[in-house]
Structure I
């Protein structure tokens, strides 16, 4: 997957081999569900995806249910917080779903 360099000079990419998110050379290990959901969001950056769309796009061998997506997203966010300020964020869009986006500055 492509590497994204953002204003904060963070280099961020999703490593398919490691199945990890890599920020400035440091790998954040992801569980199978976390990797699948983050991969779906990564491929559709800046696009709001409903829970159902996420379910439709994840690998069918990974068992994920509608409401468990919220829990998995929460786990990913906790891992991202360890790298604050991190330019990558997963936003919840009320009544719509989730989207992966880049912070424009680190004062948010």
Structure II
């Protein structure tokens, strides 16, 4: 089934023994976004963190406020290499699905 450009599959019944966290977002936020790589979690207005243990959803937390604070810290900052990072490393990072790219931590913020 296809809905508003997003593929939706119902009743697959295929177990996925994934353990870890996922960030899912909705509603694009106004950020300086370079049109390459993956949009970071702070680039969405609403964000949830899902925690899985061997394919079982164990926790859901809304993270919109925390990521709005990240978005605020980046206001007016143009995307690009940081802190001596090479352009190649920066490009690799923008195509990363890591939490450190999608939800960067700042000193004193945890």
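Nothing in this text is a laboratory measurement; each read-out follows from the coordinates by a stated rule. Source: prediction; values computed, not measured. Cβ atoms are built from the backbone, for glycine too; each structure is taken alone.
When FRET efficiency 1/(1 + (r/R0)^6) of positions 16 and 72 (r between Cβ atoms, R0 = 30 Å, to 0.05) is calculated, the result is 0.30; to which of the structures I, II does this value belong? It must be structure II, since only it matches.
If you line up I, II by mean count of other Cβ atoms within 10 Å over residues 48-55, the top spot, with the largest value, goes to I. From I, II, which structure was helix-only ellipticity at 222 nm (-39500 (n - 2.57) for each DSSP H run of 4 or more, over all residues; to 500) = -5000 calculated on? So the calculation was done on II. With log10 I(q)/I(0) by the Debye sum over Cα atoms at q = 0.11, 0.15 Å⁻¹ derived from the coordinates and found to be -0.31, -0.59, which of I, II does the value describe? Checking each candidate, the match is I. One of I, II was used to calculate distance in nm of label points 7 Å out along Cα→Cβ at positions 24 and 96, giving 2.5; which? Only one of I, II returns 2.5 for distance in nm of label points 7 Å out along Cα→Cβ at positions 24 and 96, namely II.
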